[in-house]
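Structures are listed in the sections that come next.
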Structure P
Amino acid sequence: MIYAAYLHARATGGWRVPKATWINVLGFATVLFNFFAVNYMFSGLPSYA
């Protein structure tokens with residue numbers, strides 16, 4: 001969803017590099033948090049390790 005918001009902001013909102021970069025950073029941080037939270041904080045079926 002965050003990367004979709006990034007693409008939408010670039011295509012329709014006229015956002016360019018400085019503002020759109022922060023959406024990308026937020027998306028990457030979200031992916032990293034979800035990967036590590038699922039692997040190390042929870043056990044069970046959704047674990048990827």
Structure Q
Amino acid sequence: MKRKILIALGGNALGRNNNEQKEAVKITAKSIVDLYEKGHQVIVSHGNGP
């Protein structure tokens with residue numbers, strides 16, 4: 001079943017320094033692409049933290 005998926009990403013989800021952020025973005029981007037390739041409609045927004 002194809003779905004609309006909302007992913008909210010903010011600073012805490014992506015790490016505290018450049019190296020952590022690079023690694024987190026690689027993993028996160030691959031996961032998002034996998035969802036898209038399965039036919040899901042993917043929406044990415046800011047995490048809305050403080």
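Taking relative contact order in percent (Cα under 8 Å, 6 or more apart) as the criterion, the highest value among P, Q goes to Q.
Using the calculated result 4, 22, 22, 14, 11, 11, 8, 7, 1 for P(r) over Cα pairs in 5 Å bins from 0, in percent, pick out the matching structure from P, Q. Answer by label: P.
As an exercise: helix-only ellipticity at 222 nm (-39500 (n - 2.57) for each DSSP H run of 4 or more, over all residues; to 500), calculated from one structure in P, Q, equals -15000. Which structure is it? For helix-only ellipticity at 222 nm (-39500 (n - 2.57) for each DSSP H run of 4 or more, over all residues; to 500), the value -15000 is produced by structure Q.
Since every read-out is calculated from the coordinates, none of them should be taken as a lab result. Everything numeric here is computed off the predicted structure, so don't read it as measured data.
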